Structure 1
Amino acid sequence: MKELKTKPIRYAVGMFGTSIPINMFKTYAAIYYVDHLGLSTAALSLVLLIYTFVDAVDNPIYGYFSDRTRTKWGRRRPWLVIGAPLLALGLIAFYNPPAFQSGNSLFIYFLLIYIVTGTIDSLVNANYGALFPDLFKTDAQRASTNAMRQAFQLVAMILSIALTPVITSAIGYPWTAVIYGILGAGVILYSTFGCYETKEFLNTEKPQLWDSLKTLMINKKFWIAGFANAFYSATMSLVMAAIPFYAKYTLKIPDGQSSILFATVLIIAIGAVAVWAWLIKRYSVVPIWRIALITLGLGFIPLYFAYSLLTAIFSSILLGFGFAGVISTMDLIGAKIIDEDSEHSGQRREAIYSSASGFMNRLNGLFTSLAFFLVYKIYGFESGDLPGSNPGEAAKFLLSIFPFVLIVISCIFSRFLSFGQKSKEQPKSVQ
């Protein structure tokens, strides 16, 4: 029987589904719980710190079980079918806390639901990401498919980040979460049922946990790329969380107008994805990745000096262009590392690598936690009720100063990654 082929757009649209819930979850968690519900920034910082360590445990476990799964529906699809509705439920519960919650009870609820929702997102993304190097084998296929995938992600970000202040002002956060959760889960399932995994990989040896972890531990390229992407991920996670504060306290514009600032970054990024994909095909992925990181870093400088919505919009153009470059290249770097491991070991460990990369990216919780803690200590910004004496400078610290430092560190790590000439030796055959 002829093996079914996955249409790139059917796989790529899944990124829209995975992005919708988690973007709202991560971007508006701080502004909703701190500014609207009265949770302190110190409590928020503590939860982000705790979750980072939880994530350190759950990611390799999810990857391990996914790589060892052998069903007639594939290795990844069963997990995505299970995870999609659970992710929707987690998002809905997060933005619908019981009305009586306050003080310590609010903190406990925030802690528990944040961990549950975050760990389900890890499950979904580990399996969705593991499909990429399986379904698409060549650099050209990957570059074009990834460009589509990132375009879908950016469209999702326009909806779930840029337009969220407008939507929540009309119907509130609770109902917005319901809509985003159902939409995200539906798209994930639509994409999943149209993806056809390589059947021969079902006959490969099941990876062993300790052997896989040992391989990860000694893989220098994984760690270099992982730390570079971790600092980048922390940068963008903090940016998305900080823009609502920046709009309110630095630019002093209504909450709804922060959508314009979000949209500027994302619309520029959508247009720039095609440019970066062309550069990757013409040259090679590693140097383009480094250029993208540098471009992103330079984009933070003009944002510090912006004083109105209009100046902030113009200042964010370079940021959007650099952002598009990094998201167009980072997954291709990861796929090359997975390919090398498969060539050397003869095993398929896409999910373990994908989940481990996901964990490295989620180290952003440490840095985001540190940023909010520093804002609390330096500027006295405790909550929406107690914003301190200079909340405008505190917001600029969150959006411009701290992210710039993080992306500089990411650029430094990127300088140490290189891939030699592709070996002429063929990959080990699948038994």
Structure 2
Amino acid sequence: MKQLKSINSVTPIIIMLLALLAQGCVVGRVMDTSGNPIANLQVVALGACDGAGCAAHQTEVMINSEIQTGYSSTTNDDGYYMYDPYAYFVPAEDAMMMHPASGSPDNSIKLWFEQAGYKSVLRSYVPEYKEYADSNTGKKYLIATVPETYLCRDDEPDADGDTICDAAEKIYGTSYLNPDTDNDGVDDNVELYENGTDPGTLDVCVFGYCQSDVLSCMTDTECSAWLQCMEGCGEDDMLCPTQCGAFYQSPVIDSLSQCALDNGCAYVEFPDLPACVLPDATEETVGNIDGFWWVSAIQGSDYVLYDDCQRFIFSESDSSVIQVENSTLVTVNNSTETRVAINTGTFTRTTDGYLNLVYDNWAGYNENYHPYYVTDNAMIMHVCSVGTDSLCHEYGNLILTRSQFSEMSSADMTALDNALQTIFQTSLNDFTMIGTQNCPNGPVL
């Protein structure tokens, strides 16, 4: 997928109940790298504690081979922990107010997050209080919110060795392939957890490692338009980037995308799509399929392009490689601009029987085509999307035909529909028909 996908930088946790909390509260949240809250996790704050609950919650923890004394809180079912000095949400005997210890060189509270099965994290946080007013009582409260902390499971990979696993780096917005995202000489884990400074974002990472590509993009009409299209995608992080990437194409875009991927500044993944599940049927062998094929019908996920005039031109290079040119009509900018988008790539026959398609102009993205019905005039392919994490996700089913459905014989159409019933327990009525008439990218260009 030609896109620079970025997870938003960590922002302070602001929830509706904050306006009702007590003065001097310190509140935060702990999540796993899938975005799920971690409940019943012990958080130990190292600093000065005032309040009735300090003595009862005082505890010792081993941090970096050193025993330290702190004060414990426990996350609730939503992953939130709280040090509440005026017992608004905790019993009076548990009330605690945390603040930096006298003489603290960095004026911070240290927070220790530890849970079996996860990598422990020691995070420094300088309390930044904001004032909130209770509209019912008129009382004002001061709340310090710690940025969300994402704990890595013990077995999660850490490609750049900076102790922040790849999945967490993608959430924080740091490079998972470079330990120093902003290239300032300070590793991401030190900036994020010890110094409380910004270790970098997608923009910082891309400019730091791909400066020449960024500058080239600024002067390339297609690349700059592509970036504007991406920025205007809104909340749709699947279909819109797909359309932008298909519509705007140039070697400059490809170079920038590849550089961002190579340096871990961007990635292509599909966390919201289900894993690829193949039908319980035998895949067929694809022989020589040279020539022109329409995508006549599609059954797929929300981000699949359903534009008319989708076609493939195949050209077999040898027994293992098929060259491919794909084109379709793509519309962007609120349906005001339409053009024929052409993608070139290579199909490779794998030992497992499916065809792996790598496009020349879609860095970090490829597709697996599983053939379940192949004749001289029609093919049914189950397609899976594969990103930089090498995980396969559902794309959908494509029906490719040599000619338009209206020109196919009744025998061919009956055989095709019977195959759909047998393989997928479905029929043509369950597919979206793709227009193949009056196409500017037709057989005669």
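Taken together, the values in this text are just the output of simple stated rules run on the coordinates, not laboratory data. Note that this is a predicted model, so its numbers are computed, not measured. Cβ atoms are built from the backbone, for glycine too; each structure is taken alone.
Using relative contact order in percent (Cα under 8 Å, 6 or more apart) as the calculated read-out, with 29 as its value, let me know the right label among 1, 2.
Considering all the candidates, the number was obtained from 1.
Given that helix-only ellipticity at 222 nm (-39500 (n - 2.57) for each DSSP H run of 4 or more, over all residues; to 500), derived from a single structure, equals -4500, which label among 1, 2 identifies that structure?
Computing helix-only ellipticity at 222 nm (-39500 (n - 2.57) for each DSSP H run of 4 or more, over all residues; to 500) on every structure in 1, 2 gives -4500 only for 2.
So P(r) over Cα pairs in 10 Å bins from 0, in percent, for residues 136-391 alone, computed for just one structure, reads 6, 24, 33, 23, 10, 2, 0; which one of 1, 2 is that?
1
Output the label of whichever structure in 1, 2 has the greatest value of volume of the Cα convex hull per residue in Å³.
On the way: 1: 128; 2: 195.
Max of volume of the Cα convex hull per residue in Å³: 2.
Where does the value 0.35 come from, among 1, 2, when FRET efficiency 1/(1 + (r/R0)^6) of positions 72 and 224 (r between Cβ atoms, R0 = 35 Å, to 0.05) is the thing being computed? Display every interim value, and only then the final one.
On the way: 1: 0.35; 2: 0.10.
The value was obtained from structure 1.
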